[in-house]
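What follows is calculated from the coordinates using simple rules that are stated; it is not laboratory data. Values in this document were obtained by computation on a predicted structure and should not be read as measured data. Cβ atoms are built from the backbone, for glycine too; each structure is taken alone.
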Structure P
Amino acid sequence: MPDYEVSITCKDLADKDLFSKSDPVLILLENVPNSKRFIEVGKTELIKDCLNPQFSRKFRLSAAQDQNPKLRVAVVDIDNFEDVEKIADQEFIGRADFHLSDLVTSPVFTASLGRDCGLVTLKTSPYDARLDGLVSMEIGSGSDPDGLLKGGSNFLEIHRADHAATLADVGRVCSSAYSLAHRTDQLQGADFRLADLSLFSLCRGDPHRLLRLECWRRGSRGSHRLLASGHTSLEELRQLAEAGGDGIELADQRGRTLRLTVRAVSVSPYKG
């Protein structure tokens with residue numbers, strides 16, 4: 001059985017916090033053969049104040065040809081922010097059990113986390129290590145003539161088209177046909193931050209695959225607001241880095257624009 005990459009989102013999670021929304025982390029576990037015990041495969045990042053989280057962290061799964069491991073996802077609400085790793089001390093939201101074959105036969109697999117606990121959706125695709133590598137990106141705020149970034153905490157999301165679309169296909173790709181590849185911390189002034197991303201997770205190893213950039217204003221209780229969006233590709237970001245370009249232009253629904261500095265400063269093994 002080949003290796004697979006899994007992206008996970010949740011919807012309508014139970015709200016475990018009295019004065020805010022749940023702060024979910026999802027844990028993926030695998031059953032130990034011939035036992036009732038599960039071991040942790042990995043966990044997602046923490047997303048604060050969110051009942052419909054899109055997790056950017058991916059999971060890689062593999063199994064021997066004659067195996068079909070039982071898997072479990074468990075979602076917890078983080079109450080102790082000082083020690084997120086102590087999952088047993090956090091508040092349980094819900095869980096779902098399934099097998100790897102369920103994900104393979106249904107590439108978009110949705111399951112209930114329990115009564116009134118919400119839903120979990122797993123997008124699964126074959127993973128090819130030959131198409132993987134490391135992308136180092138320089139991310140920061142650039143020119144903002146209309147002041148869209150002023151007066152708040154902002155962050156950037158990079159979404160990858162699920163299918164082999166390019167910049168020429170922008171108008172033909174619906175918003176649901178993307179998967180979150182990366183989410184930054186707060187964009188602050190002109191401070192640049194380097195982000196090391198998986199080449200496969202970012203664009204399936206295809207430098208021309210369509211990427212959607214979304215700049216968000218962080219709101220209290222998870223009420224984030226989309227400030228501006230735009231489209232690009234890894235190839236365009238690489239060319240910007242080589243030419244010293246001044247960033248990618250994003251626009252809001254009223255036509256106001258801003259430029260974000262998003263450059264692929266090094267890409268391996270992609271050589272152009």
Structure Q
Amino acid sequence: MARDLPWAGASPWGVLVSEVMLQQTPVSRVRRYWGPFTTRFPAPVDLAGASVAEVLGLWRGLGYPRRALRLIESARAIVEIHDGEVPRTPEDLLRLPGVGIYTASAVASFAFGRSVPVIDTNVGRVLARALAGRSLSARDARALAERLLPERGVAPFNQSLLDLGAQWCRPHPLCESCPVRRVCAWRGVGGDDPARGSAYVSRAQAPYAGSERERRGLVLRHLGPGATALSALESRTGLTRGDLERVVDSLVTEGFCGRAGEKVTWAS
């Protein structure tokens with residue numbers, strides 16, 4: 001049942017990188033990026049001194065590049081505050097830029113064996129369907145997940161729930177082949193899918209085509225190594241001047257690049 005994941009058993013830094021990459025991104029895509037990224041940046045100190053342009057070059061195609069900026073900031077915080085070592089507790093991990101409760105829990109569990117539940121949208125579906133048979137509030141879902149934690153082997157247990165949700169308890173579940181179908185609470189009670197509207201279960205993402213995400217990606221893809229004129233970006237991306245100005249200004253605000261008049265450069 002367990003998936004063969006390249007970051008299984010990796011260093012705490014390798015686990016942190018994988019969990020940041022996995023935010024809103026399927027395992028199948030992350031597999032292609034994690035190895036080259038951690039080879040180039042094998043420790044926080046390596047990423048802390050890297051340029052935004054180089055990091056985004058390796059990140060290109062993975063999506064949600066804001067995560068890459070937060071990962072650089074996290075690497076710098078780890079070097080400056082934690083002597084280059086990834087913090088071990090969820091509380092300290094939560095203080096890193098771009099790290100939320102899921103990522104902090106996942107790193108604490110998979111890298112350090114901490115006894116904390118790891119709840120993403122996959123596990124949220126398992127909790128609502130297989131274990132509760134009803135939609136759950138965030139409080140009830142977390143309480144249920146905490147009660148399930150074994151005394152030993154917490155990390156493999158958390159991974160098994162993630163794998164169950166990813167492979168069988170999908171948005172459109174594969175109930176007939178599911179390994180827990182005989183004890184599934186939803187299968188016993190029937191009715192509407194309890195995962196719909198249940199805590200931690202995310203809705204389908206908006207289409208990428210024509211979105212602001214696509215426009216931002218176009219600008220980042222066509223930004224040259226030096227200063228790039230707005231007129232050149234307008235020609236390369238096909239965006240209207242108004243859309244281009246808005247996107248560039250937002251990228252400057254978020255720390256991707258700088259702008260001086262009609263010229264745009266990568267952030268240092």
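Rg/Rh (Cα atoms, Kirkwood Rh) was computed and gave 1.02; which structure, P, Q, did it come from?
Answer for the origin of the read-out: Q.
In terms of distance in nm of label points 7 Å out along Cα→Cβ at positions 67 and 227, which of structures P, Q is highest?
Going through P, Q one by one, distance in nm of label points 7 Å out along Cα→Cβ at positions 67 and 227 is largest in P.
Check the numbers for Kirkwood radius over Cα pairs in Å, for residues 3-58 alone across P, Q and tell me which is largest.
Once Kirkwood radius over Cα pairs in Å, for residues 3-58 alone is tallied for P, Q, the winner is P.
Where is distance in nm of label points 7 Å out along Cα→Cβ at positions 115 and 195 largest, in which of P, Q?
For this comparison of distance in nm of label points 7 Å out along Cα→Cβ at positions 115 and 195, the top structure is P.
One of P, Q was used to compute helix-only ellipticity at 222 nm (-39500 (n - 2.57) for each DSSP H run of 4 or more, over all residues; to 500), and the result was -2000. Which label is that?
Answer for the origin of the read-out: P.
Out of P, Q, which structure matches 0.50 when FRET efficiency 1/(1 + (r/R0)^6) of positions 99 and 147 (r between Cβ atoms, R0 = 25 Å, to 0.05) is calculated?
Q
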